[in-house]
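Take a look at the structures below.
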Structure 1
Amino acid sequence: MRSFLLIVFCCLVQFAISQVKLTGRVIDTGTKQPLAGVSVFLSNTSIGTVSNEKGEFLIQPIPQGKFELIVSSLNYETYVTTLQSVQVPVVLTIQLKPVSNVLKEVIVESYDKDGWAKWGDYFKTNFIGNSSINRNCTLTNPDIVRFRYSYQTNTVRAFAHEKLIFKNEALGYTIQYLLSKFEFAISANTFKYVGYPLFENMIPANADEQKKWELARLHTYQGSLMHFVRSLFSNQLIEEGFEVRAMKKVTDVEKKRVRKLYKQIEEISKSLNNKEVGAFFQDKDSLEYYQKVMKLPGDEYKVVLNNLIVRDSLVFPIDASVEPGAALFEFDDYLHITYLHKKEPYEYVRFLLKRPDKEYISSDITLPFRKGVSIYKNGTYFYGENIFTDGFWAWSEKLATMLPADYRPEEKK
């Protein structure tokens, strides 16, 4: 059984200590009156506040780099804007637009009234995580999630007009999540989501519980997509335990083409006094690719090449005046990424319906729109819709294993 594919639509940021502060005021776009109690936060972080009775808010210090600022309040449309820390306005005035009650009633009416009973398990498995991951991460207000099923596309969509509240007892976080979109394509076995999380550290009952959370966070972080991007950005792939190789997906048509051509070369080599087949290939990668395709079993479609890919062939500089502190992550075809400090957990092996041979965890990624991704030192990225993952990350990178972008593991001793 192949693993789920995952498209992540994340609004992510870069973080570093900074003395820049963000001040602003939230008002109603029609009445121009101040709005109190409005949530103002940086998406995918533990950094946020609420507006006071005058509609004013202050976030200090704010991270350096590019980030998504989210402003939300019940009965108002969510405000989302992208800011650079080097271009933060002196005072930011944010006007929130009320949600039309008539429109809201029409939208709610079109939802499946028995949606959670029908599709709740799909939502929990693909968004929160499967049972082995989400057993200690619970959604406290599932009644606000609405579902719509399309018979034409065999797709389930989920929406929520209020914040989803999650209690992650395993990692010690309360997560407020503004879900904009969730789509699960049943036939293709793929899903994608759009949303903005805000993390809050839970208060531990004692020092032992705090230590338990710290260890669980570290274990979750090791080998994660965040860990990989941080290692990639800082040119520490080998030191952190990652191996990156080129991977190609082979169709049945390509298999037939390769086998036909390879047999033709074999016949030619025999007619030339058994000259080696490799002599007909100008580079070793091509020879290796052809040989591996020849050995593929009928139901296999992946070819992973042996040579490691160096970081400098994947990461390229970006003009600092355009995106300060960012680098461009770009590549062709697919990458196969192995993490050498963690073996496949039993739950993942069971999910794949394969023998528990304890291989190292590995994941495949591609850029389906052939557009590079801006990555940052802390492991976050923009244009996340352009990253498509398969393998371990598609199984493991769920809300129940999500860490805030300002998470830092303890220094290794």
Structure 2
Amino acid sequence: MAEDVEQQARRLRLKMALEDLQEMKGFGTELVTVIIPPDRQVHDARSLLQNEHGQAANIKSKSTRKNVQGAIESAISSLGRFKDAGERGIALFVGAVIVGNNKTRMVNVVVDDPPEPFQSFRYRCDSVFELTQLQEMLIDRNSYGLFVIDRSEAAYGIATGKRIHVQEHLVSNIMGKHRQGGQSAQRFERLIEEAAHKFFKRATEHASDYWLPNIQDIQAIIIGGPGATKDYVVKNEYFHHEVQKKIAGTHFDVGYSNESGVRELVENAGALMGEIELDSERQLMNSFLKEVMQTYPKATYGEKMIRQALDQGAVSNLLVSESLRKRMVDLHCSICGADWTVSLGRVQAIPPCSKCNTDEATKEVAERDLIDELSEMAMRSSAAVSFISTDTEEGLQLYQGFGGLAAILRYPIS
């Protein structure tokens, strides 16, 4: 794949953190965002926060004053762990977030290994966190425009590294070839061609309007369709002139001119779309699906079997769904003294004690992300790790049908 595994892991960790941060809200301006780019000194940020802590004493509301000062103190404490901002910078998101029933809990999220450097310093106190710089890091700048058309329908969208987005499906009102009563064949044919012209113009204008704001990031426009209409539309320059310049010389035959046709277009144009990772993801998943059907498969799936295969050093390539959201939690029962570890979803409740079956005394001792743990196990045995999106049918099948975890093995295991 185009990106190395560690960079993919950074992007995935940022994506997961962003999902949580976007959901968080505070009462009033109680959530503190601090972003320190690599060229800014950490002690400068600490000095600013200490000054803001003093200013917060003037806040009239007692609860707001307490929460803001508490958040700033927590941020200052977190910054004490860092001598500098590192190669890519640091971001802190601290504050009392609403958890329901008019209650709050203090959160402290630190992003110290982003996939790209932070661009500018930021301090903000608001009811939501300032996430613009994080969101921009997840935008894939290499993209391809996708367009499929025939005389009855058209669809268009865009493909980036790991995503296919179909923006719109358009249906024409072109009449069929049968004669309408009282009309000459010549007049009827002219009406059909006028309707076709209007439809081609409408479809290409919609697509051009969608692509033009980010045309500098689009590597090429890929055109497809089930018949000769696609070639006619390109030849007669229906598209905006800036879009026309980006149209790839090869046009592709696909079965439909709807959303299915757009996805088929990506499959057929895989070699042309050099920056798109979906094609390599699809090939990996097809290799796994083919192997898992064998009598003695060099493939396995599910967390338990994956761990067993990693312990044996049998994994060649670990396939992890980007939609997998699980954590490993170490638990302790204060009644019987039992210690155990479970795999839980992000909002899944802590289970009762595995020995005495009580839940009142079960406490979390530590937690870690399941993806991080399995990735570390894979690295120890020199196994590759591939993060699979859910934007293809195969990727969706990994998440929904195989629990988000699968592996291609070096040899069959029992």
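Quick note: the coordinates plus some simple rules give every number you see, no bench work behind them. Keep in mind it's a predicted model, so treat the numbers as computed, not measured. Cβ atoms are built from the backbone, for glycine too; each structure is taken alone.
Computing relative contact order in percent (Cα under 8 Å, 6 or more apart) for each of 1, 2, which one ends up highest?
Numbers: 1: 20; 2: 14.
That would be structure 1.
Quick check for you: by distance in nm of label points 7 Å out along Cα→Cβ at positions 53 and 261, which of 1, 2 is greatest? Display every interim value, and only then the final one.
Working: 1: 7.6; 2: 6.3.
Checked 1, 2; max of distance in nm of label points 7 Å out along Cα→Cβ at positions 53 and 261 sits with 1.
When distance in nm of label points 7 Å out along Cα→Cβ at positions 197 and 405 is computed for each of 1, 2, which one produces 1.3? If you can, show how the numbers build up before the last one.
On the way: 1: 1.3; 2: 6.2.
Answer by label: 1.
Given a value of 70, 40, 23 for Cα extents along the principal axes in Å, for residues 157-300 alone, point me to the structure among 1, 2 it was derived from. Don't skip to the answer; put the middle values down first.
Details: 1: 78, 40, 25; 2: 70, 40, 23.
Only one of 1, 2 returns 70, 40, 23 for Cα extents along the principal axes in Å, for residues 157-300 alone, namely 2.
Computing FRET efficiency 1/(1 + (r/R0)^6) of positions 149 and 365 (r between Cβ atoms, R0 = 35 Å, to 0.05) gives 0.75 for which of 1, 2?
Attributed to the structure labelled 1.
Check the numbers for mean count of other Cβ atoms within 10 Å over residues 253-260 across 1, 2 and tell me which is largest.
2
One of 1, 2 was used to calculate helix-only ellipticity at 222 nm (-39500 (n - 2.57) for each DSSP H run of 4 or more, over all residues; to 500), giving -6500; which? Show your work: numbers first, answer last.
Details: 1: -6500; 2: -11500.
Comparing all candidates, it corresponds to 1.
Which structure, out of 1, 2, was semi-axes √(5λ) of the Cα gyration tensor in Å calculated from, if the result is 48, 32, 20? Walk me through the intermediate numbers first.
Values: 1: 43, 25, 22; 2: 48, 32, 20.
The structure behind it is 2.
The value 71, 33, 28 for Cα extents along the principal axes in Å, for residues 245-396 alone was derived from one model only; which of 1, 2 is it?
Checking each candidate, the match is 2.
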